[in-house]
Structure P
Amino acid sequence: MSAEKNKNDYVVIFDTTLRDAEQSPGASLNLHEKLEVAQQLARLGVDIIEAGFPISSQVQFDAVERICAEVQGPVIAGLARTIAKDIESAAKALKGAKRWRIHTFTSSSPEHMKHMLRMTPQEVLVRAVEAVQLAKSLTDDVEFSAQDVARSDQAFVQELVAAVIEAGATTINIPDTVGYAIPAEYGRMIADLCQKVPGAEKVIFSTHCHNDLGLATANSLAGVINGARQIECTINGLGERAGNASLEEVVMAIRTRKDLFKVDTRINTTEIYRTSRLVSRLMGIPVQPNKAIVGANAFAHESGIHVDGLLKNRSTYEIMTPESVGVTQSMMVLGRHSGRHGFKARCEELGFELAEADLNVAYERFLDIADKKKEIFDEDIIALLADEIVDVPKMYVLDYMQCSAGTKTLPSATVRILKGDEVLQEAAWGDGPVDAAYNAISKATGLEPELKNYSIRAVTGSSEALGEAILQIGYEGKTFVGRGVSTDIIEASAKAYISALNNMMMRVNAKQNGKK
């Protein structure tokens with residue numbers, strides 16, 4: 001597809017959740033989780049998945065290689081500095097994909113060139129051209145980025161872009177790496193590049209905006225208005241510091257305001273909410289309630305005036321429908337008497353295609369919850385499936401737990417944990433029932449990682465709501481996420497801790513087996 005045709009057609013969505021968003025503190029994913037996110041991104045319909053930075057570690061290389069082998073549909077991209085070994089490593093990791101792209105980058109601002117690269121502008125330009133030429137010898141699809149464009153001399157940026165276009169780059173990315181630009185300024189930079197750089201008509205210009213001033217989405221859309229036809233973004237706007245442009249925001253802005261943008265994307269928007277929740281769960285980073293498009297309050301209304309208008313016509317206060325982004329409005333209630341077939345059918349309606357073994361596990365858990373709750377809603381089922389159906393080896397399984405707590409009582413907990421055929425049982429005290437449970441689990445397993453973060457929320461309303469616990473533990477400089485769901489928040493917390501320990505031990509075992 002030519003760049004010229006694309007400029008009159010649609011905006012390419014380049015998702016960098018698996019690369020840039022994973023650089024968020026505590027957001028690291030294991031190989032199974034990366035594959036799960038990549039498969040969901042393919043269902044979402046993103047054009048390009050930036051799967052990782054292959055040269056940075058063997059784990060990154062392996063993840064990119066596996067994604068290339070197992071994920072169909074999107075172009076798979078790998079990041080590389082303007083260094084020959086980076087580019088060659090990226091090509092080696094990517095070669096199994098049906099369609100793949102090498103994304104090579106340098107910096108263009110005085111601050112970066114002087115203090116980080118320690119190179120002159122001319123040296124940067126020469127290195128960039130050589131890198132693009134090498135990448136072009138390995139694949140036809142080459143993207144070039146110059147970090148920190150907003151603080152760069154624009155004459156130099158234009159010279160650099162012209163040189164890499166001549167060297168063979170097919171996509172030119174314009175990153176506002178430190179979130180410095182404002183929309184009018186960023187839009188003008190894109191417009192000037194489109195109009196002034198020789199060969200600009202042969203390439204696609206891309207945005208990559210960070211949210212340090214809260215303007216990442218606005219800057220990305222300003223870029224589109226001024227000629228950019230690729231947006232680099234992440235699910236839930238995750239990323240370093242304040243994050244990146246949010247995929248759900250840029251996509252729904254373009255879709256809702258077609259009258260202004262005159263273009264569209266290929267995103268299946270009904271998969272947005274599910275993708276958001278998956279990434280939130282696996283990375284252990286909750287979505288803020290008032291987050292645009294995917295927050296819990298995004299389609300909630302309380303004001304009397306608003307509710308009155310909605311009852312008369314939803315368009316009075318909603319510019320898009322909840323269903324358009326995959327937020328179900330179903331009030332279908334399931335219970336113990338719904339039966340296995342009813343449960344399976346509802347799972348399929350929610351987008352979960354379960355293997356028979358997984359269905360059996362999920363249904364047994366569903367029955368346990370049905371004994372405790374009068375009504376089970378879609379959100380409960382989504383949380384249940386996310387908690388139970390995970391592709392992580394379970395070294396430890398919580399078999400039994402009893403906690404004691406109250407006023408003028410020292411909280412205590414007894415746990416029984418299964419480790420294969422081995423039964424581990426311990427009791428412990430703590431500052432509260434959750435602390436006591438964690439102390440007992442640590443005694444039983446012999447593992448004492450650092451608890452870095454812990455949160456709990458109600459999945460649905462009412463006193464019978466499922467509680468969802470998410471925590472992060474630290475071990476040997478790495479962070480591992482755990483998640484647990486139960487109508488009992490103490491049990492949910494214990495399950496989250498066990499989940500994190502299983503993630504941690506999978507990493508430890510892989511390292512001991514030489515997969516560093």
Structure Q
Amino acid sequence: MVGRSAGILLHPTSLPGPHGVGELGPEAFAFLDFLAETGQSLWQVLPLGPTGYGDSPYQCFSAFAGNPVLISLQRLRDDDLLDDEDLKPGKDLPEREVDYGRLLDFKRPLLAKACEAFRGGASPERLDAFEAFRSAQSAWLPDYALFAALMRTNGGVPWYQWEAGLARREPSSLEVARRDLAREVQGVELEQFLFFSQWAELRAEARDRGIRIMGDIPIFVSHDSADVWARPELFHLAEDGRPSLQAGVPPDYFSATGQLWGNPLYRWDELARTGYAWWIDRFRAVLALVDLVRLDHFRGFEAFWEIPGDAPTAETGRWVKGPGAPFLDALRDSLGSLPIVVENLGVITPEVEALRGRYGFPGMAVLQFAFGSDDPENGFLPHNFPREIVAYTATHDNDTLVGWWTGGVGESTRSPEDVEKEHARALAYVGGDGSAIHWDFVRTLHVSVADTVIVPLQDLLGLGSDARMNLPGRPDGNWRWRYAAPDLTPELRQRLRKLTAVSGRLPHQPQSP
């Protein structure tokens with residue numbers, strides 16, 4: 001991290017626009033304008049991959065691919081790959097949330113049309129660029145493109161339910177599939193080329209404005225993914241392809257039965273044998289898209305919760321030592337300095353903090369977690385912050401501040417009396433009368449010693465629980481929230497800019513000695 005800075009957490013799907021989901025088009029560039037105007041120098045996004053079950057960016061079909069629903073239809077029209085008629089707002093698509101089912105029905109045919117237009121009319125320079133992209137991404141793109149084509153032709157069922165020869169990747173079956181689905185495979189490759197091209201232009205514009213983008217690397221990958229299908233030897237799988245050991249966390253603040261994520265656990269012994277090559281490739285791919293990354297569930301690299309594959313909840317499990325320093329050494333030796341912020345929330349042991357400290361990775365603090373007790377040593381209280389920390393009002397897994405304030409801590413195991421005490425401590429700490437609790441929290445973080453402060457856009461807007469991004473443990477209805485362009489009012493822009501300035505967080509603002 002570089003000096004004092006401020007930023008906003010907003011996943012691109014939450015951007016406004018007429019086509020049912022945020023896109024990498026004019027609205028994304030307008031958001032960059034908003035960030036620059038208000039003095040923000042960081043834009044944090046969630047994982048950018050193609051989402052699967054539950055629409056979660058933490059359960060993607062690939063750890064390397066981009067999400068084609070983010071492709072801007074307007075920019076496809078600018079490239080003569082679509083017509084004006086195609087840019088009409090999606091029928092019955094809501095403005096302030098993403099309806100993923102209807103969105104896919106609307107957008108997939110338009111992406112297919114754009115790919116056909118590219119095949120038939122792209123310039124020699126664009127065709128050369130596409131071939132260069134295919135070559136540069138050859139470590140993952142062929143497997144993902146075939147996986148995605150097979151998934152569509154198999155009605156979306158998981159790969160381990162495909163015909164046995166394809167599920168087990170028998171060479172003769174794969175050869176037949178590549179031949180029979182050649183056009184579909186190329187269509188997936190073209191979608192990825194369009195995504196990566198649009199993202200590169202957006203990122204270049206962010207750099208021109210002095211804005212860094214923070215990405216996100218989930219520790220685990222989805223079971224139903226090209227990653228697991230293509231490299232089953234790296235994961236704990238049963239004979240039928242299902243996880244023999246799965247990931248999650250034990251009972252905690254969020255859930256009395258823990259969280260059962262369902263991701264297959266890694267065979268870290270096999271990864272170590274290869275010098276952690278797959279993980280190095282994964283980091284290299286993400287760092288080609290963003291400037292720094294939030295490394296999700298960092299404690300799992302020191303020790304992870306191992307749950308039997310057939311367990312109904314996360315209560316039955318055990319802690320197992322993770323790859324630790326040898327893994328991080330391999331990353332650093334291959335990639336050099338690692339621009340990582342580690343997610344070290346929850347019950348964190350001294351061993352986890354020692355591992356983080358060994359590499360100097362900044363950790364995270366969430367102000368919403370600061371008031372659950374009257375312990376003055378609570379590490380989430382700003383007076384206990386070290387400078388080298390990334391401080392949040394809340395994360396994508398929390399209720400919004402206004403939702404938390406007006407409705408209690410509904411996802412926790414705390415009693416109403418505990419919630420009342422928690423709110424009283426918060427009000428005593430941040431000041432104000434509670435009528436604008438979100439600004440009280442934002443101001444408290446901005447004037448803290450934390451080098452970096454990031455606020456979800458929902459908290460800047462003062463929105464309630466209906467704007468929440470994710471409720472851990474809820475199987476559907478998450479990841480849907482969007483804002484509308486008029487929400488970023490002149491008053492909001494002025495207030496945020498002023499706070500960013502007086503707290504010394506404007507880019508290139510001279511610092512006090």
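Details
- Entry that produces 17.9 once mean count of other Cβ atoms within 10 Å over residues 56-63 is calculated, selected from P, Q: P
- At a computed 5.2 (distance in nm of label points 7 Å out along Cα→Cβ at positions 120 and 504), which of P, Q: P
- Between structures P, Q, the calculation of mean count of other Cβ atoms within 10 Å over residues 152-159 yields its largest number for P.
- When volume of the Cα convex hull per residue in Å³ is computed across structures P, Q, the figure 169 traces back to P.
- Taking relative contact order in percent (Cα under 8 Å, 6 or more apart) as the criterion, the highest value among P, Q goes to Q.
- When distance in nm of label points 7 Å out along Cα→Cβ at positions 192 and 344 is computed for each of P, Q, the largest belongs to: P
No value in this document is a laboratory result; all are computed from the given coordinates. Owing to the predicted nature of the structure, the values given are computational and were not obtained by experimental measurement. Cβ atoms are built from the backbone, for glycine too; each structure is taken alone.
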